[in-house]
Structure P
């Protein structure tokens, strides 16, 4: 990848227009900048997010199409419905945000590395302390077996990563999140890019410009005052 062909962006400079994003790799928009809370919030409201390997400079992405879930349209399969009915898991909100991020950062079976570096961990922990980043945890007795984290702005939740070490644990976390977001007047869950796991939960792709238009509408609207007040 020739980073010199990308749009360089300094910490205080605005991001380039998403129309300048590359088509290959899909949605790569800019390089550089920083991971300050202000920078991250500004990026998310424009449909831009950081994703890069630890040895790389910060890379900013805005893929087209964009994978999203409308909270009221989340799909619950027959087998997942049975899992939910059994109530094996305990679900919590913001009970251990750092642990969820560390679990998401752990190498997966299909890869030996992770994009969730110490810099990413620290940046999103700052957002969490400021009330913008949140986690959903799935517990089996006293063991954290699944969960997800992301950024909440206005009526949009920007999902970042999820994990599970027990069957259906991440799906239960996601379905619980969708139901809570619906009750809190959220309109959209950003899932970034297509994966079979998310498609199975009701995610759908929309054009990037439509996504950016929805963000302009929904990130400026307040969620219910009860949102995230169930945190442990």
Structure Q
């Protein structure tokens, strides 16, 4: 049975109560305050909904994740990284990245990154939880991604690309940075062929919950000034 959250209620139901169909739907309602969002990620769930819907909270099983040491860099991507065709920065223009991620896609008419979601994650960025990766071709922003860093875990949210392999360059650069800073896992949420090609794989909800328990409160050495 789906749980409905009140705005004043910050308690999420146990993950085992998530629905099997649709996969991982855990709760509805509540708000997108920074406190609730941080608690949601600590609890292993994330918001995903379209304009006109209530806020929907998800914890799918299996969970798509990437272990930094398992990043797959193809020969063509490796060559592109060596050529330094693109310049990669962190936290230089979070607003531009999330707006680009919310832009139209050729496979869908709508977006789940609503204006309300953009404002909420901008608050998380200002509080030091959410971070962006920018990929530049000269002065043009051609790719990027954003997500949350908590303990030794990074929770990826969305990426975009306006040039060949730009998002892959940004992602590969981020993974290398996170690995050097002591991160053990990158949450990719749900399966996509794009992420699988980069080495992401599925683990059970129980295994994912174990990583939350063991690594959310451990320190990392990441610097977001790049």
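If we compute distance in nm of label points 7 Å out along Cα→Cβ at positions 175 and 207 for structures P, Q, which one ends up with the highest value?
If we compare distance in nm of label points 7 Å out along Cα→Cβ at positions 175 and 207 over P, Q, the biggest value is for P.
A value of 27, 49, 23, 0 was derived for P(r) over Cα pairs in 10 Å bins from 0, in percent, for residues 87-126 alone; which structure in P, Q was it taken from?
Clearly, the read-out refers to Q.
Thinking of P, Q, which structure, once distance in nm of label points 7 Å out along Cα→Cβ at positions 95 and 191 is computed, gives back 2.5?
P
Since every read-out is calculated from the coordinates, none of them should be taken as a lab result. This structure is a prediction, so every number in the text was calculated from the model and none was measured. Cβ atoms are built from the backbone, for glycine too; each structure is taken alone.
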